[in-house]
Structure 1
Amino acid sequence: MLTDNLNRKIDYLRISVTDRCNLRCRYCVPSAGIAKLPPQEILSYEEILKIARIATAKGISKIRITGGEPLIRRDLVFLIKELLRLPGIGDLGLTTNGVLLKEFALSLARAGLRRVNVSLDSLLPDRYRWITKRDYYSRVQEGLIEAERAGLSPIKLNVVALQGFNDDELLKFALLTKTKGYQVRFIEYMPFGDGYEPQFSSFSLAEAFSTINRYQKLYPVQGDGVAELYRFPDARGELGFISPISRCFCPSCRRIRLTADGKLRNCLFSDEEIDLKCALREGGSDAEIEQLLFKSVRKKPPGHMLQDRSISNYHRRMPLIGG
């Protein structure tokens, strides 16, 4: 099985299927933009499935499809169906910005997808338009409604907490869980390089927790992921707090990442990559791909070390890694 040098069992693979996105979020895409990958550099579905098949045979049981915006990729429903046929897959999820969710929610559910994460950083249309540089707020809300109708559950709302932007909305987000079965997940902002305008500031989610808990007492809920889960006593949904900066969860990290152009990364904040695409296209055998997986996992660092070095040193931007 895939176990690193710190004896962490690696069972979670995040697969980016595209670097393209239909939003231009200010904290994700630098003001100068990002050069797009040539289409021939993007892994084909057949290549993705081969990597996933080899990985699941070595203990990967959880897969998440990301981007860019994965619903931009043509025939994504086919990939979902085929991944769910792999032995050993116990959990398959999708992270989306929700813009195309209304169109695809039902076909995704029919393909076997059970849950979806939707990134949404404001409940105010004008703020949403400013942060994303696109006027798609109503489409995201329609997509959430359609996802509920399609039976996707749980629906998780990913909210990046940005000081001076949406810190005054976090209670409003939390109160959604009283009437909706959502899991609203607050995520500490992780600075990812220079060239962003404006320069956002992160803040500890302990502040957000205290504000919400003062409004009404929160009760802990047991979970098995990186989010610390809580619930209002009379709520349908849950709240999650993901604190990679103030409460680093690296010691329990079980994930690796596959970029859209076929690079295997053992940590979000590490430029340590292994080129699986090159191995695949040069006719690499299953055993050779397997050995590259083990090599990457063995080199997985103990933590992101964001406090110890400049984030601007990393050569890939978030859209080129996958969310």
Structure 2
Amino acid sequence: MWIFYAFGSALFAGLTSILAKCGIKKTDSNVATAIRTIVVLIFSWLMVFLVGSASTLAAVDSKTWAFLILSGLATGASWLCYFRALQIGDINKVVPIDKSSTVLTILLALIFLNEGISWIKAVSIAAIALGTWLMIQKKAVTAPAPQESSQTVSDSKPELAAASESGAQTSSVHRGWFLSALLSAVFASLTAILGKIGISGIESNLGTAIRTGVVLVMAWVVVFVTGKQHTIRTIPRNELFFICLSGLATGASWLCYYKALQDGPASVVVPIDKLSILVTIAFSYFVFKERLSRKALIGLCLIAAGTLAMLL
């Protein structure tokens, strides 16, 4: 049964990225994260009361509390980095890096959870790593044709200077989204391992609700530290709508994910969850018209194949 929850997590996680991208065109990514976490928190506690696990809160031991809090902090850091990367980068490049956390998660599961790595998983890790590298490669840029006269070259100097400045800014943005996406993957890996340990002695819905509370506090602290709280009133209504939908999708994904993680092995649940990249890429094509190059398409196939091979 846990495998169905894992695939449900992948579906909702894929929708989360698209909905979030729609909600942060003008809205600050940290503010959007803080708002959507409120929705996730409400959704999480609603499920706690529906399944009747609220009464077990007093029985949660200190070790479980510690790992749930650490998992929540890692999740908050991952979210802040991920949605910052989404705001300034293309979905088709940000998502593959974030999903590469599968590789690190498997290695951490080997070290801390004693979940072995077979030769199939080793090949799968290599396929995911290669596929991610292919997907984030920049498209080749055609060099400008040489100028025919010295007068033309002289006249084009201002344009060349402006192009050079624009290129430098583009390079800076590229480094910004790449670093944010990479940190998102690292923190996501820590989230899975800490979450696996933290929910071993607690009902999964209750564990999700507790760690979401930690994420909420962390997200709003970041908003106030960066002085972005005054921008809340200026958020466009349509973006607020998508931010809230993103929160609902995240809540559904989390509930499925941690139920699957509680009953199944982390080294299998996490790869299935990462198949959300297929959902995200498909929607990014139809919603944002982001097309994959041939190299990126090969990379996507490698990531999907490597992920599915984890189930063998």
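Descriptive notes on the structure:
- When relative contact order in percent (Cα under 8 Å, 6 or more apart) is calculated for each of structures 1, 2, structure 2 comes out greatest.
- Highest-scoring label, criterion being mean projected area of the Cα convex hull in nm², for residues 135-270 alone, among 1, 2: 2
- FRET efficiency 1/(1 + (r/R0)^6) of positions 7 and 279 (r between Cβ atoms, R0 = 25 Å, to 0.05) - highest-scoring structure of 1, 2: 2
- Identity of the structure behind 21.0 (criterion: mean count of other Cβ atoms within 10 Å over residues 199-206, calculated), options 1, 2: 2
- Value 6, 26, 36, 26, 6, 0, calculated as P(r) over Cα pairs in 10 Å bins from 0, in percent, assigned to which of 1, 2: 1
- Among candidates 1, 2, the computation of helix-only ellipticity at 222 nm (-39500 (n - 2.57) for each DSSP H run of 4 or more, over all residues; to 500) that gave -26500 used structure 2.
- Top of 1, 2 by FRET efficiency 1/(1 + (r/R0)^6) of positions 15 and 215 (r between Cβ atoms, R0 = 25 Å, to 0.05), largest first: 2
We did not get these values from a lab; they are worked out from the coordinates using the rules stated. Nothing here was measured: the structure is a model prediction, and the numbers come from that model. Cβ atoms are built from the backbone, for glycine too; each structure is taken alone.
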